[in-house]
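Asks: Take a look at the structures below.
We did not get these values from a lab; they are worked out from the coordinates using the rules stated. These numbers come from a predicted model, not from an experiment. Cβ atoms are built from the backbone, for glycine too; each structure is taken alone.
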Structure I
Amino acid sequence: MSNKASEQTYWLGIDLGGTKILAEVYDQDFNLIGSTKRKTKAELGQEAGIARLLKTAHDALDDAGISKDNLSGVGIGCPGVLNLQTGVLVKAGNIGWYDVAIKKMLEKEFGVPAAVANDVDAGTFGEYMNGAGKGASTVFGIFPGTGIGGALVYQGDIFRGSKWTCMEIGHFQVVPNGAQCGCGRKGCLESVAGRLAIATAASAAVIRGQAPWLSENVGSDPARIKSGALASAVENGDKVIEQIIIDACTALGQALGGVVNLLAPEIMVIGGGLAEAMPALYKKHVEDAMQPKIMDALQGSCKIEIAKLGDHATALGAAAWVRKQETK
């Protein structure tokens, strides 16, 4: 490194996910200088998972060639229910973590201030800082995956409740008395447009003999029908699969039209594996469904962009978020 570590400012960002833990180190200009990723391995339990998280973070510092003494702050994007006042991860059912005082734990481990954010909030903040939403004052992010998460960056701040995260667009009811959602209610957006809903519909198409490429190359197990497989099926002529995805995009776009009327964001960033695997298809059909739902006065006020940062969004956003808290 050309400059002495003591003369630099470094920020550590962590993305705690259901399948992976990614830790990245950024310099004062938010250039990525170190990174480490490993599997979450939720089956090992909470205590082992926390040890893996801390090990990943330390390895990222090693990769960057700095020690924890050179850090100015550490941010983490987490799934599940967070108490934002206390920095406690209350419940992350997909990894089996409960009541983890994650802010205090990180501050004790690294000796610097820590900030805890919802993973979608952090991902959207990352796209606002250095991705598809850069330069805008108001950015709404939506990340269709197994569920569908939403987040709003308003004039440089993550929009949040006094204690909890918000913008749970995945639980907008879009089909009265529709399919059961994981939240316990019926007809939520993610029960129609989430990856699990799409994979389940694609599985049924395989069983009915309507998706020959997917049948031959992947099979009918919804757990194996991931974003890349769906994109390949569309590319290889499985028209029913394409229509399933278009239908999901239509539901998504109709919901987003209401979001434009409510929040008037300049940019709507769509992220997640599905959109990033099929960017042209997603952008076209979401936009086609969204525009008729937008009131006349706001027509043309909001652009749709596909997320640019990929796996880096949440870690970068978490690092940028703790910097913002410490430089206010």
Structure II
Amino acid sequence: MVYLQLIRYKNLLFLTFIQFVMQQLIVAPLLQKYGFEYITPDYTLLLLLLATVFIAAGGYVINDYFDIKIDRINKPDKQFVGTIVTKQQAMLLHQVFTGIGVICGLVLAFCLRSFTLAFLFIVVPGLLWFYSASYKRQFLIGNLIVALLAALSVLVVGIGTVADLKHTYANLVFQTTIPAEIYTWIGGFAVFSFLLTFVRELVKDLQDVEGDREMECRTVAIVWGENKTKVLIYSIVFVVVLLLAGVSLYYIPFENSLSFRYVLFGLILPLITFGYLILKAKTIESLHAAASFLKYIMLLGVLYSFVFYFLLAKQFGLSLFNLFLIK
């Protein structure tokens, strides 16, 4: 159980769920909409999941490896490296997990003849290493890297799918709007993931001020202080709310009001509630509760894919999960 907690198995399960949902509820119905019975082969999705999960697991381990002193202050009850797991064992786990992830990613890139995927699966492990060793202690850089990696974990599904289509149909696929639609929809989820992950990282900075200050880190919460950091959080949440409202009203092409109602009650109102929780948060426990609530909002954002699939199937007469038609 210790090793499962070390690799943040809940986060890995959530990552797996996101990528599976993006593939099955966004990409697959978009292809079906254009009459493509061809769906990305199961082995490519499996390789993608294995690559991202193992690389992420290795990233979590190396993060704890470099954070032994900080974790001793910020979360002594959840510190595993240096107590139950030795530093040597942690480094070995990081190398094994990252190695497996990179190999799976490169095999996928080779199968799809995608230089972009190969580049990502080589660069991302390096980013995770340097983030853990240095960047996370610097002003804003660490927050932006984590947010970028979260967005890439979503966007890579679209990159893989378009690479697969190009490999199968050559450049003919780019004479259609299919790649643009895939990137637009997957990109929307990726932007949502980027912004909310960035906000969550700022909240975590507020939680970890004591240990970070002891280790002379230059996080936003330390450089700017609590009040200015909260103002930045409010600003980003406000931008996300505006983007959700604007996109839902003017760009999502569904006549049914279900989409807007889901965005309003499932995302916008919870985000406003989150802003209120941050406003009232005065203790580490209350900040932790706000960060946990933000996780549920991120989950609700992913679950919008079910609404998308339902409305797309209804509008274009597609079969839901190849079982029945929506009228």
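Asks: One of I, II was used to compute FRET efficiency 1/(1 + (r/R0)^6) of positions 72 and 192 (r between Cβ atoms, R0 = 41 Å, to 0.05), and the answer was 0.45. Which one was it?
Replies: Details: I: 0.45; II: 0.75.
Corresponding structure: I.
Asks: Have a look at I, II and say which one yields -12000 for helix-only ellipticity at 222 nm (-39500 (n - 2.57) for each DSSP H run of 4 or more, over all residues; to 500), as calculated.
Replies: Working: I: -12000; II: -25000.
Among I, II, the structure yielding -12000 for helix-only ellipticity at 222 nm (-39500 (n - 2.57) for each DSSP H run of 4 or more, over all residues; to 500) is I.
Asks: Please state which of the structures I, II yields 24.1 when mean count of other Cβ atoms within 10 Å over residues 56-63 is computed from it. Display every interim value, and only then the final one.
Replies: Details: I: 19.1; II: 24.1.
Traced to structure II.
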